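Before anything else, here is the set of structures, which you'll find just below.
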Structure 1
Amino acid sequence: MTKPIHIINGPNLNLLGTREPEVYGADTLDDIKELCVEVAAALDREIVFVQSNIEGELVNFIQAAGRDGAGIVINPAAYTHTSIALHDALKAVDVPSIEIHLSQPAKRESFRRRSYVAEAVHGTISGFGADSYVLGLQALSNLLDTND
């Protein structure tokens, strides 16, 4: 059996659907999880889908994904712009990773234009709403197929 893809979600993403829908869309995190389960099944993959508002828990999720998973799709949310800890955790694990965002950070406030996470992942997908998750899963699955 192949190892699952870990989809890791950062702070405030538990508020999706009600938090700034004009920026993040109307989908809830549960809606996105259901979408990811469907896409993963079509790709013949399994997923582990987690969320935390706590930076240290996200580091633990990354380490678990490095130990037990095939790869990581991560939406670090606000920690994108502040967390050297997430950067270091992603660099420390030996699995491919993709950074995703629902919105397009480059079109938002200037402080959102710096991603510490981007320096530690294989690629970044942003600005496509819930489809960013779909594109991230597809990209990671392609990476995993290429490296098999």
Structure 2
Amino acid sequence: MTLENDDKTFTAQETLAVCQNLGVPMVLDIHHQWVNNDGEKPWELWSDILKTWQGNLAQADATLDQPLPPKIHVSSPKSPTELRSHADGVEVAPLLAFLREIAPYTPALDVMIEAKSKDTALFDLMKDLSNFSEEGVKILSEASVEVLA
């Protein structure tokens, strides 16, 4: 079980506090955090969110050699007037800014895309990320990247 911050009721800081108290891993939704926050940037909370993935409840199988990677949700606003609604795809700039901030101390991360266009959103995002190859983004596969700090 994980908990996620939302776009109206529970900020990332509030969700993080509950996760810390319960020992439950937190999934950071960076789109929700941009529209419902306490003034902080999402990467400012990341080191504490990352710690929630180190507890026993974050591990599905004790026989795994490594802990499960933390997870985030990413999406983009549908429009400037519909900030909470999900767009067809994902804007690369906010995601890449977040990934660059956390790269120095986050060896692996699962990114779950919440977009109306589903697979097309992934393919388009990977294409957009490939445009940053000279800026520290390395494409590893059709759905995996490495972001250098």
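Quick notes on this structure:
- Ranking 1, 2 by mean count of other Cβ atoms within 10 Å over residues 71-78, the structure that comes out highest: 1
- Relative contact order in percent (Cα under 8 Å, 6 or more apart) - structure with the largest value, from 1, 2: 1
- P(r) over Cα pairs in 10 Å bins from 0, in percent from the coordinates reads 12, 47, 35, 6, 0; which among 1, 2: 1
- Computed -10000 for helix-only ellipticity at 222 nm (-39500 (n - 2.57) for each DSSP H run of 4 or more, over all residues; to 500) - originating structure among 1, 2: 2
None of the figures in this text is laboratory data; all of them are computed from the coordinates on show. All values derive from a computational prediction rather than experimental measurement. Cβ atoms are built from the backbone, for glycine too; each structure is taken alone.
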